[in-house]
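J.: Take a look at the structures below.
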Structure I
Amino acid sequence: MGLDGMVIVRNFSFLMQGLVTTFQLAVLAISGGLLLGTLVGMARLSSIRAIYYPATLFVNLMRSLPLILVIFWFYFLVPLVAGRPMGDFLSATIAFVVFEASYFAEIVRAGIQSIPQGQMQAAYSTGFTYGQTMRYVILPQALRNMIPSLLTQSVVVFQDTSLAFVIGLKEFLRSASIVDAREVRSVELYLFVGLVYFLFCFTMSRMSRKLEAERRAA
């Protein structure tokens, strides 16, 4: 039996809907995870124990668990607590944001620590508060150092979105699986899915390496 590329053409619209869902989930996971991760990362640097220890516990706990388990938690357990179903996309989004925040937090923490202490002391000497110092002085500089790591982690998030398959979310991989159940063309469909993932991840990885090289040369 030869390869039938027309199976992609016939189901292209449906497959693209799944790819759009994948991108939506990835964008929300990255933006939400980075926002929460920034707060947690800053908390990890706090000298106040009531702030430092909960943030550290959160990071260590999330990084010690498989993502698929966190997805199951939010899909099955949280609705029991909330008293109503959350839906597959919302459940997956919250799970990804919470899980990825722990990884982004460590990137943010390392980025902030890469800035010389003198920068913060100089900002304090001008009358800046801690919040103003972070917002206007430290974080803008730290972001430059964090960009390669953030891009790398974003690639990982994009790959991990396929795990939402297990709760029935019609992301890219599940869309291909649905088509395969009807067309019985596993080789063509999963080769196509693999190619799309490869092209996106390879492009982002190249960008990350280029930015890292530029940062080191600066």
Structure II
Amino acid sequence: MPDAHGSKIELVIFDCDGVLVDSEPIANRTLTAALIAEGLEISEAEVTRVTTGLSLSSVLDWLAADHGLRLGEDFLAALQDVTFAAFRRDLQAVPGAPEAVAAIHKNGLKACVASSGEIAKMTLTLGLCGLYEAFAGRLFSATWVPHGKPAPDVFLFAAREMGVAPSRCLVIEDSLPGIAAAQAAGMAVLGYGGNELAAAGAQVFADMRELPDLLACLADG
């Protein structure tokens, strides 16, 4: 399966939130409510626009720099409790994601997850959606590396741990920071989402059910 540079793709690196599990609307809702409770006047749309694809530490940096709101461990612990409870109630897999993952494994490609979220979060969300076993032992968090997305650190770390050169990796992402991180890592990238991802240089698709055929087309191309 060649990328645009002719290298064979050996490893598919999935982002987690918004790509495998439909967690972002839930997390954005709980974060917005928590910030409002702290006295910040902000909309869920603004939270979504700014924080999608970022680690919690990057979100805290944004709140401090742009809003003068300095929040600590107590805030994060309470937010995690509320968010995890909401995940247990409402979380579902992204439609077509389980089938796409199964097809990738069947076709003999390696696959892993590299996310801005913590391992505990990925373990919970993937487990709730029946996807944990497909990636057990192959979850990589941006909290393990010096810099989160849009820096390439987590993708490069994942590739190294999986024993695959960056030029032979394909990233599936749904955020602008994630697209930038994949490009900075020297990896091919597919954007699951809209026009803003295409404008950032990703080849875009809108339905996870398309992914197996899209990978097959890339292989033929």
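Readers should treat all values here as calculations from the given coordinates under stated rules, not as data from a laboratory. Not measured: the values here are computed from a predicted model. Cβ atoms are built from the backbone, for glycine too; each structure is taken alone.
J.: Matching task: 1.3 is the computed value of distance in nm of label points 7 Å out along Cα→Cβ at positions 21 and 189. Pick the structure from I, II. Can you show the working numbers first?
T.: On the way: I: 1.3; II: 2.3.
That value comes from structure I.
J.: Given that helix-only ellipticity at 222 nm (-39500 (n - 2.57) for each DSSP H run of 4 or more, over all residues; to 500), derived from a single structure, equals -14500, which label among I, II identifies that structure? Present the calculation step by step, with values, prior to reporting the outcome.
T.: Working: I: -25500; II: -14500.
So the calculation was done on II.
J.: Taking 31 as the value of relative contact order in percent (Cα under 8 Å, 6 or more apart) derived from one of the structures shown (I, II), identify that structure. The partial results should precede the final answer.
T.: Values: I: 31; II: 27.
It was calculated from structure I.
J.: If mean count of other Cβ atoms within 10 Å over residues 53-60 is calculated from each of I, II, which structure is the one that comes out at 14.9?
T.: Numbers: I: 14.9; II: 19.6.
Among I, II, the structure yielding 14.9 for mean count of other Cβ atoms within 10 Å over residues 53-60 is I.
J.: Then there is this: If we compute FRET efficiency 1/(1 + (r/R0)^6) of positions 13 and 125 (r between Cβ atoms, R0 = 35 Å, to 0.05) for structures I, II, which one ends up with the highest value?
T.: On the way: I: 0.05; II: 1.00.
Sorting by FRET efficiency 1/(1 + (r/R0)^6) of positions 13 and 125 (r between Cβ atoms, R0 = 35 Å, to 0.05) in descending order puts II first.
J.: Work out the source of 1.5 here, i.e. which of I, II gives that when distance in nm of label points 7 Å out along Cα→Cβ at positions 93 and 205 is computed. Numbers along the way, then the final one.
T.: Numbers: I: 3.0; II: 1.5.
Computing distance in nm of label points 7 Å out along Cα→Cβ at positions 93 and 205 on every structure in I, II gives 1.5 only for II.
J.: Match the computed value 29 of percent of Cα pairs over 27 Å apart to one of the structures I, II, and report its label. Spell out each step's value before the answer.
T.: Working: I: 45; II: 29.
Clearly, the read-out refers to II.
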